[in-house]
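What follows is calculated from the coordinates using simple rules that are stated; it is not laboratory data. All values derive from a computational prediction rather than experimental measurement. Cβ atoms are built from the backbone, for glycine too; each structure is taken alone.
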Structure P
Amino acid sequence: MGDQVRIFDTTLRDGEQSPGATLNVDEKLEIALQLERLGVDVIEAGFPITSDGDFKAVNLIASKVKNATVAGLARGVPADIDRCYEAVKGAQSPRIHVFISSSDIHLAHQMRKSRQEVLEMTRDMVGRAARLLSDVEFSPMDASRSDRDYLYEMLAIAIQAGATTLNIPDTVGYAWPDEYADLIRGIFENVPGIEKAVISVHCHDDLGLAVANSLAAVRAGARQIECTINGIGERAGNTSLEEVVMAIKTRPEVFGGLTTGIDTTQIYRTSRLVSARTGMVVQPNKAIVGANAFAHMSGIHQDGVLKERTTFEILDPKDVGLGDSAIVLGKLSGRHGFKQRLEELGYHLDPEDLNRAFLRFKMLADKKRDITDRDLEALVSDEMRVVEEAYRLEHVQVICGDHTVPNATVKMITPDGSVVIETATGTGPVDASYKAIDKVIGVPVHLSEYVVQAVTSGIDAQAEVTVRIQHEGRIYSGNAASTDVVVASARAYVNALNRLKAHHTDVGAEYARTQASV
């Protein structure tokens, strides 16, 4: 079975199915290149048939990624498989991932086909993919709720048709660790030809068991885990990449010395990038990458850690790319030092982005004496947005107080280059700012979520604001950072509105994405 567990990352496919997490082509490429630096074995770059934009993203990632397999998802439909092949064929290591439902409840209510018809479909569609590529993955959707004997038969047919990886999805997060491990053992014992394929697992977190189920399956012999950064994904999310990787690394005796190819020092950087680009905030108590993951409040814990880190820390923060945040920059720092520190943090900016980021840094240094690594990450993430700025916020000013009606004035540049100034009142400074921005853009939206987080401690900390807006049933997210909460709030709102604008000018409507929670 081998001593390495393959990491199959589906952040760009299943992760993007999270409401409001839609990414554009440039953002997908940016994340894919970081996933390559992280060392994942397979990047599931998207679902090519769903839209021209998704096809373009998968195709571009396939042409740029050199050190990981690039996979595309396809239903068991000829057009899906052919489109997927066209998208990934330029990759150095391309894969087609075909899924077909296997549980009786799916066959009756979604597929509306008999068991025999679905077995024939499996043979034909996996065979079609195998004639195009030598690397074919097959997923019997809702495997954990499928009849065992029928599932074994379907998997045997897939192997005969040319599947080289068999993925066993817990599509609705129904399985229990012992039960799921027993399912994997049963597959090894009852599927003819199983030695020709790698067993993969894809678990959802509806009962909070995705990581536990995935690790139980690995102990039972699975050698590929399908996961996402920060555990994002359909409904309650997917298996968290950082959690399974660090569990295997931290407890080798439990996993028989198994390893992964992940460069764990890239975990935190990748987590921050995905959070910033999707607008999905990582909760403070999230394992491995949460703000509190290495924080100690109890006096007993603090005393222990100061004497010997391992008394209350089973992980070294340096192993996930955190380390000790060193204050190395200030208002007197130059461009070279700024650039060097960013590169040490994993940011490689082109000259234009570097110039803009350096100007923002100088402005921040005038307001904040000590610039930490977290400050730099927030600043650069805010500056490097790859959403086209159809509307640009030039200036925002508010007047407010406990005996004053909050009043906001915004100055914005519109897509045709016009300068527009609008004023509005509201229940507070942020509300007034948003109403003034609404007057400029004129698109009716509902603010469904507004989150403010301090980037670092201290009264001069930057505020990082994440917003989600809803328009015509679709959610768009925006994110921004500033030492001024109102400014950060306004920028985040405009960023979300620009995403909305970009979506409405995209070529090709998305469809079928929500059918693929595999």
Structure Q
Amino acid sequence: MPTKARQLLNIVRRPDLFTRALNNIQLRPYQIEPLNAILDSVYHHRGDTFILIFSRQSGKDELLANLIVYLLYRLHGQSASIICAQPTFNPQTILAMARLEARLNTLWFKKMYERKGGCFYCLGRARCTYYSADPTANVVGATARTLLIVNEAQDVDARVYDKNFAPMAAAGNATKIFCGTSWTSNTLLSRELRFAEAAQKADGRRRVFIVTGEEVSRCNPYYARHMAGELARFGRNHPLIRTQYFCEEIDAQAGMFPPGRQALMHGSHPPLTAPEPGKTYAFLIDVAGQDECAGQILAATAPTDDMSHRRAIPPLLNPARDCTSLKIVEIDRSTLPVLGKPVYKVVLRRSWTGEKHVKVFGALRAYVQTWKPFKVVIDATGVGEGLWSLLDNAFGDHIVIPVKFTASLKSELGYGFLAIVESGRYQEYSPFDATLHLQLDQTISEIVPGPAKLLRWGVPDGTRDHLSRALVHDDDLITSALCAILDRLQWSTPLPSVIVPGRDPLKSMDRRF
């Protein structure tokens, strides 16, 4: 066999050489090993199930696209069919198809493949079809004789897969790939991982490939730098760091502030009663409803001219209600050069239970005039809107930042506050407040299934202290979490002023006439 023909045959037989020669893409070792194992299962019709759990942005989708291109070429003379499913059509399925087209629109393949019906890619008799695994998508009737891929399987409903996609692999005993990023233990990816580990243990053939950010970092120094920055910003135990970079599963529901995390919140500084010169402060305010019923019953039971009856009725008829809470935090910019974000040190806390919002506003206005805060972050949801409006009219929207809670925003605040805590940038004054400690102990977090990965968190309604049997609220915790709003601001390190000497334009002029 001529040398060039032998070289060409060698390239076609090896997917890593094939990918480098035709698409100028160098696959990394952690991509080549699972690629060869999958191809071996496809060629021998074993119907194995493979699990690919790669850290975020480490080349999982690149591996899938090049695998599909390679199989379409190798099997173009056969009736091969590949199904590739993503959790959503827009953007995930659209992006996956665009990635495949970029690999096919090369000089070698451009005239060989054909796109049909929007989501069908044909090369000879071989075909790859893209589908959305959204519960509303119509995918019944398709067949995966060669390969069935479920990408981002942690976000695909297991019931949707079992009903719509699992039967597709039956006709050809197709090899199956479940890939994605670790999340909770009740996802489709986690379920199939356990099945694949059992099969792997039974026959010794490797089916599970987990690639952490540390392994990727050994191959890519740029990735290593990025990962180091994310670890500094969010902390090693942040849910997104654990899942996206270290491929660790987290509990779907768990206590949000275990003792180790609470320990990170303990500061050594004392509380203050007045601002210190040269320091920057911010206000964090969680608003509770005023005790309307007290005034109504008082008016109905006490004559207006009999003040003794009015004093005999307690001013607060619902002492178990939550309170309007204020925390004043010092903004310490010493961490800006390294983390790009400041440290938030709680220096004062105040609360008002059942007070009229006009009275609370008067107190807050006095605090603002004394402490001169850089920003005032206030809960403006529902009953908080009135108090926010009063502060906004008094001090302007350049200082007052309203927060209107939704499920999405509260999830962002939860993730953001965890990042602040895990990176050591939230510090309570010493001694640690007992009320906050109780609320932290009772706070539960829950990951909502689905691509959005919403975080529900808070103290469950009706929770009581097991010693005093008093109701436990989360107003102090919510106030603390509002510092995640401050973290969104553009922070910069102040630099000393520099005077740049000007140039005399007359000296550079040609004065000859």
One of P, Q was used to calculate distance in nm of label points 7 Å out along Cα→Cβ at positions 77 and 365, yielding 8.8; that structure is Q
Given a value of 1.00 for FRET efficiency 1/(1 + (r/R0)^6) of positions 429 and 461 (r between Cβ atoms, R0 = 35 Å, to 0.05), calculated from one of P, Q, which structure does it belong to?
P
Once mean count of other Cβ atoms within 10 Å over residues 221-228 is calculated for all of P, Q, which comes out largest?
P
For percent of Cα pairs over 28 Å apart, find whichever of P, Q sits highest and give me its label.
Q
Structure (P, Q) behind the derived value 13.0 of mean count of other Cβ atoms within 10 Å over residues 349-356
P
Work out which structure the value 13.8 belongs to, where mean count of other Cβ atoms within 10 Å over residues 101-108 was derived from one of P, Q.
Q
Rg and Dmax of the Cα atoms in Å, for residues 189-484 alone from the coordinates reads 22.9, 78; which among P, Q
P
Origin of the derived value 17.2 (mean count of other Cβ atoms within 10 Å over residues 37-44; candidates P, Q):
Q
